[in-house]
Structure P
């Protein structure tokens, strides 16, 4: 799997329910011991429980001026 930002899951401008669906879709495609970046336009506090429920863990959390980047692993 390509772990670059170019392959990131872009959650910016999505409502919470759509973002949860997109995260679940990507999690189902991510094998154990693999990971992916998620891009958010704010701190995704409403998604933390979803990350945990899907067996994802936050490996890195970067918040540059252009938005949040979360590195999620399985």
Structure Q
């Protein structure tokens, strides 16, 4: 979990999970949740997401890569 204070009354907690729901380091995560809680610990907002590996693309191939993503939408 990572904790961040985004204002004096709101705290952000980030949790990282693998496909089996185990807590893992961010580098090994396939999904995660960001929880925003107020100063009393009440949940304000919760956002879940799935992570995908983003391929490294050279500068020369970047435009072609973006075009292929747009074509496959």
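Consider the structures P, Q: one of them gives 20 for relative contact order in percent (Cα under 8 Å, 6 or more apart) as calculated from the coordinates. Say which. That value comes from structure Q. To which of P, Q does the computed value 1.00 (FRET efficiency 1/(1 + (r/R0)^6) of positions 23 and 55 (r between Cβ atoms, R0 = 25 Å, to 0.05)) belong? So the calculation was done on P.
Here helix-only ellipticity at 222 nm (-39500 (n - 2.57) for each DSSP H run of 4 or more, over all residues; to 500) was calculated and came to -4000; which of the structures P, Q was it taken from?
Values: P: -8000; Q: -4000.
Matching structure: Q.
When volume of the Cα convex hull per residue in Å³ is computed across structures P, Q, the figure 79 traces back to P.
Throughout, read-outs are computed from the coordinates displayed, never taken from laboratory work. Since this is a predicted model, take the numbers as computed values, not measurements. Cβ atoms are built from the backbone, for glycine too; each structure is taken alone.
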